[in-house]
1. Between structures P, Q, where is mean count of other Cβ atoms within 10 Å over residues 254-261 highest?
2. Can you spot which of P, Q the value 15.1 was calculated from, given it is mean count of other Cβ atoms within 10 Å over residues 174-181?
3. Using relative contact order in percent (Cα under 8 Å, 6 or more apart), single out the structure from P, Q with the greatest value.
4. helix-only ellipticity at 222 nm (-39500 (n - 2.57) for each DSSP H run of 4 or more, over all residues; to 500) was computed and gave -28500; which structure, P, Q, did it come from?
Structure P
Amino acid sequence: MKKRVLQFFLGVITKKIVTKYRPKVIAITGSVGKTSTKRAIKLLLETEFNVRSSAANLNTEFGVPLVFIGEEEGGGSSWIRWAKIIISGLFLIVKKDKEYPQIIITEMGADKRGDISYLISLAKPDIGIITMVGEVPVHIENYNSLEDIVKEETEIVRKTDFAIINFDDLTSRKAESKSDPIFFGFNDGADIKISNFKIETRSIDNRDIPYGSSFNITTDKEEIRIHLPYCIGKPFAYSVAAALACGSILDVGHDYIKDIFRELRPEKGRMQMIVQKKYLIIDDTYNASPDSMASSLETIKSLPGPRKVAILGDMKELGDYSIAVHRDIGELVAKTCDVLITVGDKAKEIAGSATRVGMNYNFTYSFDSNSKLIDRLEDILEEGDVVLVKGSRSMKMEEIVQSIIK
């Protein structure tokens, strides 16, 4: 009951703020890539506009209002803190803030049916972006069918004047949109086309260490080479392409546009490179879905190093698709990695599938808990290993990263 009251007040305040200040709203949804896309768009648009983006992953009925109020975090279980947030929102309504942002960039998450519709009712987006829905989206167990969650995730582009959609994701590409969408992706047919993707490396102590990536972006006007010194993996290329699509809608363009994204950095736990004397760790522990897991494995395959080690935990909230999806990931592991370590009941399906399609059983390990896995890590890992660590948020895979670092 208390949560409903809080949601009501936050919703009313958000609508009033949007009506008063009329910022352009850019809303991003999808199963993966929302945060990096948000950061890339902000880097580009803040060169010409007063821009605010949501902090962290505030993409729920309690999180989205915070970006419009100007708060970076909610009140948690503290009703005093929530009361102060509501008062801040009321001040914005009563008193004019001359520095209020011209553009608000926010994520909109879909955990259950009706989430996107509700968030759109608070602040109707001017530009809607779908990063990727995928064949088996996250949180699918909270929906009656795959069709239900696809409809939910694609609701944004049916209600916005401008739609930006990942062309490479067939599920997203089929989404009905209010206007002709701008498509971005690697495949031919995309309006914003990515090509010639390359992982950049440098030699450190006789080791080739990845330090970033580069790729071409081709539009109807030009072709430019983008360098991301801190980011590896194709998802970051998608983020830049989506940002450039936003820029084309808002008529943002610079001679130095190729350099704007050099400051794009991964957030903690999202394809974050940690270089150590013995290992290269790819910390992708923030969360996991089938598509993000597959993307991370393809990335580790392309990195230099004598052995590629995948430490993978359960992927949660996949419902009836869970076993099949974990087995699919196992088949991909066999093609991309030399060593597989799993933790959790569901992740055992990854190990079983990997060995069935040819991965050496002697290099496959399964554990019931993080602590048991950590006890064996020193025996399994070898100097020079490239180690990917990934699993759903509830698996607390960051514990494993910290143990390797120590």
Structure Q
Amino acid sequence: MPASLSDSIRSPVAMSPRLVAWMLALLLGAQPITTDLYLPALPQLTGDLAGSVTQAQLTLTALLLCFGISQLFWGPLSDRFGRKPVLLCGLSLYTVAAVGNTLAPTFEWLIATRAVQGVAMGAAVMCARAIVRDLYEPSQGAKVMAQALGGLGVIACLSPLLGGLLASWVGWRWALSVLAVFGAGVLGLLVSRFEETVRQPTPLSLRTLAGNWGHIARHPAFVAWAGLLAASYAGLFTFLAASSFAFLQVYGFSKPLYGLAMASASLAYIGGTLLCRRLLPRVGLKGAVKVAGFLTLSGGSLMGVLALAGVHTWWAFLLPHYLFMLGHGIHQPCTQTGAIAPFPQFAGAASALSGFLLTVVAFGVGLWLGKSIDGTADALVYGVWFWSAVITFFAWVPVQRLRERVPDAEGAEAAQKSQTNSQNF
């Protein structure tokens, strides 16, 4: 990480910027490793546990719904008591739930432990986004987030490869056991190296929470950026939830080859994060997502047009999908920073609300896919195409209409009002 980033740290935390970036990458990486690593094993475990396609989708959608809802609780708690206690609690629960995944005797057990794992994952990802706002101003925060998400991309790249190899060689239970090792390792790092980043705890009361969430939800910047964030993840989630069935059953890929295809998409995503870091100093957040919208729409439209023309091969989806993932690598750092930037005094609540909206949309996508997967790749192709259009709309219209603001002053004023209300309560 460039040394200049150390100048933008907002509170007296002794952690080096490089260590912060590594921790953020691991915390944010909890999401792709939890979803991507087991995808190559999904058809195998569905057969072993005598489950249906709908139940298989529930192992992913239940995890993500609990992930989204839990953030509404983790966010205010982390604003009040600090990021570290919430992170330690969340990673401990994550590790225990991962062991439960590995030992699952039935599909119902697996769905339940994946749901608990989603609750725990919410603490890690929510705190990671809030930590960026705790330590950095918005302009630097997007760069830090791009670097951390580049590390996330590496995790996302390796996860399906490892999952595919383990599922083929030793079975799906060993693939899921990697999540327990990951959780324990990150927990140990947090215990030994992480220092608290919250310096002004927010009062915890129903009136304060309602006031904060109301202010956040009405803010034009939050609506625009969180909408783009949710749409961008919905497009990715369509790929995550449907790709295993499309590549393994429709395109005839082996599990390791499917893992390689997933890894190649992650490499395109990493390329997007690198491109984002180059774009930000030149065109800013709004300009970067404007460029990304072009990449996203080009990729989605190309795969859709090829499908309409009767080209139903793996390359007709995967090659255009690289363009989509390149755009996704730009959208994610910008949206996760932009949605939280106006709220420095209650970044946890803003991070929680954006994460909740994101996963509600993803849950709806998962339910739709469970009913739409029909032995063809149509749900995958047309689903990604649809979301590419929605993403581009948010990137080119609501985000571009935002006026330039002074996030710290505005957020501080809102926080002061909320604290006044809480004192009256």
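A short reminder: the numbers here are calculations on the coordinates, not readings from a lab. None of these values were measured; they are calculated from a predicted model. Cβ atoms are built from the backbone, for glycine too; each structure is taken alone.
1. Top value of mean count of other Cβ atoms within 10 Å over residues 254-261 goes to structure Q.
2. P
3. Going through P, Q one by one, relative contact order in percent (Cα under 8 Å, 6 or more apart) is largest in Q.
4. Working through the options, I get structure Q.
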